[in-house]
Structure formats: C-alpha cells, structure tokens
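Structures incoming, each one as structure tokens.
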Structure I
Amino acid sequence: MKLDSIIAPVSPQLKDFEAHFRRSLRSDVGLVDAVVRYMIKRKGKRIRPALVLLSAATCGEIGDATFRGAALVELLHTATLVHDDVVDDADTRRGWPSINRIWKNKVSVLLGDYVLARGLLLSLEHEDIAFLHSTSTAVRRMSEGELLQIQKSRQMNTDEVTYFRIIGDKTASLLATCCEIGARSATENDRKVEQLRAYGEAIGIAFQIRDDLLDFLGTERTIGKPVGGDLKEKKFTLPLIYAFRQAPNGRRKAVLRALKRGVKRKEIAEILEFVKEYGGIDYADRVAKEYRDRAVDCLADFPDSEAKRALTDLATFVVSRSK
C-alpha cells in the first residue's frame with residue numbers, strides 16, 4: 001500500500017492545510033519570501049500534518065485548532081531540516097539543492113530561526129498553550145537525542161538502551177507530538193489524547209528502526225542516500241548493536257577497529273554481511289514489528305472510522321517501506 005492511499009481520508013484537508021501553511025510563512029522581506037517559496041516547492045509527503053489531521057479525526061472533528069497544530073509541527077519540522085542541512089553540510093534535500101548550498105549557511109540558519117518563530121507566534125496568537133508545551137518538549141528531546149548520538153558516536157559504546165533513548169528522542173518525540181496535538185484539538189478527553197500520543201511514539205520508533213534497517217538492506221537508488229552511511233558516521237544502530245552482542249569477541253573487535261579508523265567501501269560490504277550473519281537484520285525487523293503492534297493496540301478503544309483504519313495501515317506501512 002502506498003502512503004498517498006493511506007492518508008487519502010484527509011487528502012482534502014491536507015490541501016486546505018497547504019494554504020494555511022503558506023499564509024503562516026508570509027513575510028514582507030523579499031529574501032525571506034524567495035527562500036520560503038523555494039522551500040515550499042520541495043515539500044515532502046506531509047506525513048506530520050497528516051498525522052495531526054488523522055488523530056483529530058479519529059477522536060473527534062477536524063477544526064481550526066487542528067490546522068494551527070498541523071502548521072506548528074510542520075514549521076518546527078521544517079526549521080529542524082534547514083538547520084540539519086547546515087550542521088551536516090548537506091548539498092541536497094529531497095533531490096533538490098539545499099538552501100545552504102544556494103544561499104549559504106548564514107541565510108539558512110536565520111531562515112530556520114524565522115520559520116521556528118512563525119510557528120511559536122502562530123500558537124501564541126491563538127493561545128494554544130498546550131500545543132506550545134508539547135512542541136517545546138519535542139524540541140528539547142530532539143536536541144538531547146541528537147547530542148547524545150554525537151557523544152556515543154565519538155565514544156563508540158552505544159548499547160540497546162541508549163539506542164532506544166536516542167531514536168525515541170530524535171524521531172518518535174515529534175510524531176508523538178503530532179498525534180497528541182491532533183487529538184487535543186478535537187477532544188478534552190485526556191485518556192484519548194494519551195492513547196494517540198503513545199501511538200505516535202510507537203510508530204516513530206518503528207519508523208526509525210526500519211530506517212536504520214534500510215541502511216543495511218536498501219540501495220542508494222531506493223533510499224535516496226548511500227547505503228552504509230550510518231557506518232561511515234560511526235552510528236551504532238539496532239542491527240549492528242545486536243550483531244555485536246551475538247558475535248564472538250574476535251569478530252566483534254575486528255569490526256570495531258574498522259569502524260574506529262573509518263570504514264572503506266569494501267569494508268562496508270563486509271560489515272553488512274557481519275550484521276546479517278549474526279542476526280542483526282532479523283532481530284531489528286522483529287522489534288520494529290513489535291512496535292507496530294504496540295501502535296495498533298493504542299487504537300483499540302477508538303470506534304471504527306476511516307481515520308482509525310488509516311492510522312492502522314500507516315503503522316504497517318512504516319515497517320514495510322523500501323525507502
């Protein structure tokens with residue numbers, strides 16, 4: 001099943017969201033407007049606003065607050081992507097030249113700050129304080145997760161507990177926030193809000209495990225980035241962590257030495273085989289599906305609806321996607 005068909009129940013509302021999102025970024029400064037127009041042209045799948053809309057529809061009605069919440073999380077996500085490209089010195093984003101490549105780092109950093117500020121102001125203007133609390137928590141968690149990953153990449157001692165903290169903070173926190181904000185925009189029932197938040201956290205973890213698996217299983221053509229990129233960056237992800245735990249000491253030390261000095265293309269292929277041989281691929285796939293099941297269980301108390309079925313299908317999609 002394709003993502004577009006999964007989120008079809010809120011496709012009309014996503015079109016309305018696009019207009020709302022554009023309005024939220026308007027500026028009378030020419031340079032800001034030019035960069036924003038370029039940024040909007042290369043939009044992604046809008047999975048985060050779709051999550052907000054689907055969560056609202058699952059437990060109530062989509063309303064103005066839902067659109068504001070969707071805009072807030074997409075503005076936050078966009079700001080982090082712009083800043084990430086500067087940090088990573090990235091030349092492309094979704095197949096397009098990155099903003100920092102065209103306008104350089106100073107403009108990129110300031111544009112990211114502008115986008116984040118627009119999101120904060122949007123919520124303050126409408127007194128969406130609960131939305132701000134949720135997104136502020138997500139920003140803190142995302143920053144801590146990124147910094148913890150950098151620390152552990154330097155120390156090269158990431159264990160499974162630390163890995164789950166990193167991906168929970170870096171990836172799952174924002175998806176959980178999307179679902180929480182969507183639910184809160186449509187209901188005052190705290191239990192329903194918490195169930196949707198837990199759903200978002202679970203699919204976020206499943207999504208990231210699958211993403212880490214694709215670094216071992218995919219091809220550059222299918223995933224849009226070089227295979228083995230995590231190994232080059234000395235990131236210890238779940239398949240590698242598990243393989244290290246299962247492998248004999250000599251094999252483990254040989255791989256660790258290669259990672260410490262910086263792996264070459266030939267060594268990447270050898271490490272991929274090492275991870276497969278010692279069960280890292282199968283283990284990570286199994287754990288991702290366990291989190292998929294947890295996500296689906298979080299929806300059990302909600303009445304049947306198109307939106308609920310879409311969230312169920314989305315949980316399956318994130319662990320079976322090829323890119």
Structure II
Amino acid sequence: MSDDAKPTNESSTDAPADNAETYPIRLKGMVKRFNGVTVLDGINLDIRKGETMIIMGGSGCGKSTTLRCMIGSLVPEEGRVEMFGENIVGMAEDDLNRIRKRIGILFQSGALFNSMTLRENIALPLEEHTDLTPDVIDIMVTIKLELVGLREHGNKYPSVLSGGQKKRAGLARALALDPEILFYDEPSAGLDPVTSAEIDQLIIELSKRLGVTSVVVTHEMDSAFTIADRMCMLDKGRVMTIETREWFANVRDSTDELEHDQALIRQFLRGSPEGPLTDRKLSSGYAEDLLGDDRVSMAPRPAIQSSR
C-alpha cells in the first residue's frame with residue numbers, strides 16, 4: 001500500500017481550540033446510550049467550513065444517531081456537540097432553536113407536508129421564523145425552487161411527485177432560511193441510479209454556489225465518492241478513520257495485504273462477501289444459530305463493480 005494511503009485519523013483534538021470559524025461543527029468525546037447500551041462511544045470529529053463530510057459505516061454503526069445528536073434531536077450522555085462555537089448539549093430550547101435557524105436538514109423521506117403544495121412547504125419556515133412580507137417570501141420560494149430545478153412544479157402536491165422530485169423539494173425547503181450547514185440523511189436512498197447521480201450533482205453544485213458546509217450520512221458508496229471532500233468511517237459506535245476521499249479510494253483499490261482495520265474498510269467500500277466484517281459475523285455464532293451445524297457452504301461471488 002502506498003504512503004498516501006496511510007491514515008492520519010484526524011480527530012477533534014488536532015484542531016485549533018475554539019476555532020468556530022474554521023470548524024463550525026466539533027464533536028468531542030460524544031457518548032450516547034439507549035437503555036444502558038452504548039451506541040456511540042467517544043466520537044471525536046471536526047467538520048471544516050465549506051467541506052462535504054461523509055459519515056458512513058455498516059447498519060447499526062451509529063451514523064443516524066450521530067446525525068441526530070448534531071441537530072439536537074438527541075442529547076448525548078457525555079461529551080460536547082459544538083455548533084458555531086457553542087455547546088448545544090443541555091442548551092435551552094430557545095437557544096437551540098436559534099442555532100437551528102442556521103442549519104438545514106434533508107430527511108431521508110423528504111418529510112414534506114402532504115396537505116401543502118411545494119410552494120407552501122418551502123414558504124412555511126420563512127413564515128414561521130422571519131418577518132418577511134408575503135411578496136418577498138413568494139420571491140424567495142421561487143428562487144429556492146429554481147435552485148433545485150422544480151420551479152414549474154411549485155403548485156403541485158407531494159403525492160404526485162416522483163421520489164427524486166420529493167428529495168429535491170425537501171432540499172429546497174432545507175435551503176429556505178439560507179443555512180450555513182446542510183445535513184443530509186441518506187439523500188440517494190430509494191432512488192434509481194440516474195436520479196441518484198442527479199441528486200449528487202445538485203449537492204456538489206449547491207456547495208460550490210452557496211458555500212455551505214455539508215454533512216452527509218450514507219452507505220451508498222457511489223454517491224459518497226462522488227460528493228465527498230473527507231469521509232468518516234464508523235464501526236461499532238467508534239470512529240475508525242477520518243480521511244480524504246483520495247485516501248479511501250486508495251484503500252478501496254489496494255491489492256496489498258492490509259492491517260485489520262484497513263482491510264475492514266476495504267471490504268465495506270467494495271461490498272465484498274469476504275473479509276474481516278464477514279469473519280466477525282461468523283465468529284459471533286450467528287450462522288450457527290440461524291442455519292444450524294449443517295449449513296450449506298456457498299462459493300463467494302466477486303463484488304459488483306461500482307457503476308460510476
């Protein structure tokens with residue numbers, strides 16, 4: 001493996017202290033438990049202004065929980081979640097809402113109100129959180145719809161839209177208050193490859209045009225490698241590695257013998273049926289519990305190649 005693929009594993013301890021301008025989001029020793037079970041175990045992560053950070057990992061690794069702690073819908077038991085230099089853990093609701101006005105969230109389902117047209121959905125945050133006149137709000141809604149390519153669909157209801165159009169509409173609403181940070185929860189989930197690629201290009205374009213910081217939770221590797229500046233790999237509630245897209249690409253494409261953690265990352269990135277992740281499942285006794293001692297041995301197939 002080349003020297004370029006050796007990890008630096010940058011964490012929040014590497015960043016200059018109290019540098020909210022450079023790092024609008026900083027997670028420090030974040031721990032989250034549910035019913036006594038530790039789901040996040042000491043997460044350290046700095047997200048730089050203007051970058052697109054991918055948070056990825058297998059199912060149950062803590063991706064969505066990390067996102068929910070960042071936006072304040074979950075409160076960690078330990079550690080700090082700093083947004084724009086302020087620790088939101090334990091923050092009063094009024095102060096938390098002040099922070100939330102500076103962020104936008106694209107939920108996996110789009111989370112549109114079905115009883116409202118697209119224009120009404122996008123206008124809602126502006127009506128609730130600003131003193132703008134209806135005429136100005138109408139102009140801003142038109143601008144947001146144009147940004148995501150839905151201006152001619154503004155008077156339609158969500159029920160008549162395709163999955164990709166709902167994602168775009170949800171993104172337009174997330175942009176309503178001109179956020180400094182955008183959070184995306186599985187933006188490509190449930191979309192066909194072409195529509196998924198269109199959403200990826202829209203995320204890239206918005207980042208360049210608006211200069212927003214983007215945090216994307218995904219397990220879609222085609223999408224991740226298309227839009228990422230840096231990537232954070234979680235495993236069992238811990239940060240394995242935080243590195244550039246190029247570093248992860250080197251690991252994915254490496255044919256060398258890798259140490260355990262990098263081999264695990266490579267298996268995940270390739271979607272390979274063999275490797276440390278598979279070995280871990282087998283060693284847990286899951287196969288024996290599921291299939292019994294006489295389970296059928298299946299010859300592994302090569303992983304499907306990336307489509308883009």
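Quick check on the output: -11000 is helix-only ellipticity at 222 nm (-39500 (n - 2.57) for each DSSP H run of 4 or more, over all residues; to 500), derived from one of I, II. Which one produced it?
Working: I: -24500; II: -11000.
The correct label is II.
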- Assign the value 127, calculated as volume of the Cα convex hull per residue in Å³, to the correct structure from I, II. I
- Message: Using FRET efficiency 1/(1 + (r/R0)^6) of positions 78 and 142 (r between Cβ atoms, R0 = 30 Å, to 0.05) for the comparison, can you identify which of I, II gives the largest number?
- Response: I
- Message: Taking FRET efficiency 1/(1 + (r/R0)^6) of positions 158 and 230 (r between Cβ atoms, R0 = 30 Å, to 0.05) as the criterion, which structure among I, II has the greatest value?
- Response: I
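Computed from the coordinates by the stated procedures, all read-outs in this text should not be read as laboratory data. Keep in mind that this is a model prediction, so the values were computed, not measured. Cβ atoms are built from the backbone, for glycine too; each structure is taken alone.
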